[in-house]
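Each structure below is given as structure tokens.
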Structure P
Amino acid sequence: MSREQEGPLRTYRVWDPVQRVFHWLNVGCLLALVAIGTTLLWGKELGVSADGKVLLKTVHVWVGYVFAANVAVRLGWAFAGGPFSRWRAFLPGPGFLASLRGYLAGAAGRTAAAYLGHNPLGRLMVSGLLLLLTVQAVGGLVLAGTDIYYPPLGGWIAAWVAAPGIDPATLVPGDKTFVDPAAWEAMRAFRAPFIETHEIVFYLLLVAGLLHIAGVVVAEFREGGALVSAMLTGRKVLDRRPVDLE
């Protein structure tokens, strides 16, 4: 870890490029997925046609692929990245509860300790967000197959629901003309828990995202650190020694 300037304020390198790209690409994907997902949820009320619904699902899936790949890279980077990228930098571990109590006590007295990486509350938030993002990505990949026969499960789903003698590759999303009714109902039963979980996690991510933004704003004003710009430049600016400086 390098200290780049002398004086009351000191600048430290913290977030590496992979973390920063993941963060902002994740923000962009989530905004797009939320907008499309909300339109799909309220499609009937908004007057979305059947063809329009298929188109929205197709765009949703393609954005979802980028989202899922981004999450996969971040999970892998937790094994190979810098000190503030790795699992131990955000997963609660030995001594976490003591550090959390100390941080909360300091925050209540407006004397919270400074952290280069995530503070204890931030570690909880990042852990929770990564869990939700992973669940949402996995569920989305399953639904891509059940809704529009897209990879990785689309070929298997199409073969499952195709009527006898029908080439599964000829099935058209939204058209049940060549679908076996019994197989279709069985597939919908298989799909049900995934779509329910996908919707629940959708709302949980909205709440978690708002809490994350609120936490960053509060920490920025009460503790400093240039948190927002740090996710652009990779550098934090602190006026006191961080407790996790190695």
Structure Q
Amino acid sequence: MYRFLLYHDKDAAYASEIRTLTDLLEKINSKWGVDYRLVEVENLSSSQVERLKAEIRNTMPQLRGKIVSSRGNVLPLSKSKNPNLTNTPILLLYHNESPINVFPHLLGTTYFDIESALESIAKNGPRAHLAARGLLENPIQKILADDSPTLEDGMKFTDVDVEVESGVIDILLQDAENKFVVVEIETRTREAAVAQVCRLAASYCSTNKVSPDDVRKVIVCQQYDENVVKACEGANVELYKVDMRRVI
């Protein structure tokens, strides 16, 4: 079961945009049966503001990327890590009462605004939208975290959802030679994912003062486009495909 909460300030400069967002929410409700509610910031108690902050942070990092405003990007949390409702409405998407995504957000170098997200969900439905954005990738992430040698003998788990300057590393491993392994998990890999894992690896090296020679770049996916193999070869990215095979 999905639902939306749209938080906004009726006196903010963006107030005229709320009608458009409400129309899209109504369209989604009519077509896909997703409930929604608008919440005005002036009606929030201090405890509700704290809860909003917690729920924004509890959304899935691999879906929402960066959520703290910086370098001209208006995001749900201000630089002081408080709800940025003076500058932007905040849309939370829930599944079974758990917050799973928030808009706007910055995933890699791509900015996802509220209106575009709602237009996509209105067209495809929340389930298809989340599948395309990676919700179905969680089981692969958990398998690799719980049993890292599944990928390669000697592989060790380090961390999941590692935030770096260019986005979020799905899972960070370390191989038998103690090289770090930056893993991007995709349901269907397209050429853009190759560039993304390269950016993530470069950011990890820069942030942690690690030599690029000590970092491997890996994509794990269920399917991949034809041009991905050549892109991986050119960028020194390892590509793994998840297969189901009958045993008996």
Structure R
Amino acid sequence: MFRHLLPHIGSLPPGPRNAITDVAGVTVGHCTLAAQEVQTGVTVVCPHGGDLFRDRVPAAAVVLNGFGKSVGLVQVEELGLLETPIALTNTFSVATVATAQIRQCIAANPETGRSLATVNPLVFECNDGFLNDIQRMAITEQHYLQACAQAGLDVEEGSVGAGRGMSSFGLKGGIGTASRRVPAANGGEHSIGALVLANYGRLPQLVMAGQALGARLADKLTDALHLDATESEKAPSSC
């Protein structure tokens, strides 16, 4: 809704949706849980609308300064293929979503693990325990299937799906996406898309379009907190 107010990053133009779904065949779906202490969810990125177990797509992975509790990352690095949608959820729900992906594959391909090969689930996580009671382990296999069923071209951003309980730079985190059109040597163009689950950083580190916004925001927040404290001291006692 407010994307037009933000600075454009880079010199390349965005795709028509400015989302990862500008890449042909890609869809994104969310299932969001928002009830009192439970603030979490599942997000899926589907490379195409067919059966990924039978129609695998090339993939690669790079880890920079990370220690995520993922399932399937080694298989991507070794085999270079995706066999399931890419799933995102909270740290304690990785195993549940991986099981859901295995059951989903078996339902579509009953001989999985028998006359057919086993399937490599792919689940990534971030810790949303600051805003979500992560010990409740509220995510179920059905929530993963709901996210898959909701997958489409229009990507909802913000505090949805796996991003529901996330924090970033001391502010509210969540799901974000963008795309860029890249000229090709043959005169055509390619679409590159990205989807981010933001759950990192401290406020003074926030830089946007080369502008160090974090330090300025930190000063304003400090001033606001000081003003609130001063007003509280002036308030009459209820005793």
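Could you figure out which one of P, Q, R the value 0.70 for FRET efficiency 1/(1 + (r/R0)^6) of positions 121 and 169 (r between Cβ atoms, R0 = 30 Å, to 0.05) was computed from? The read-out was computed on structure Q. Each of P, Q, R could give helix-only ellipticity at 222 nm (-39500 (n - 2.57) for each DSSP H run of 4 or more, over all residues; to 500), but the derived value -10500 comes from Q.
Rule-based calculations on the coordinates, nothing more; no lab input. Values in this document were obtained by computation on a predicted structure and should not be read as measured data. Cβ atoms are built from the backbone, for glycine too; each structure is taken alone.
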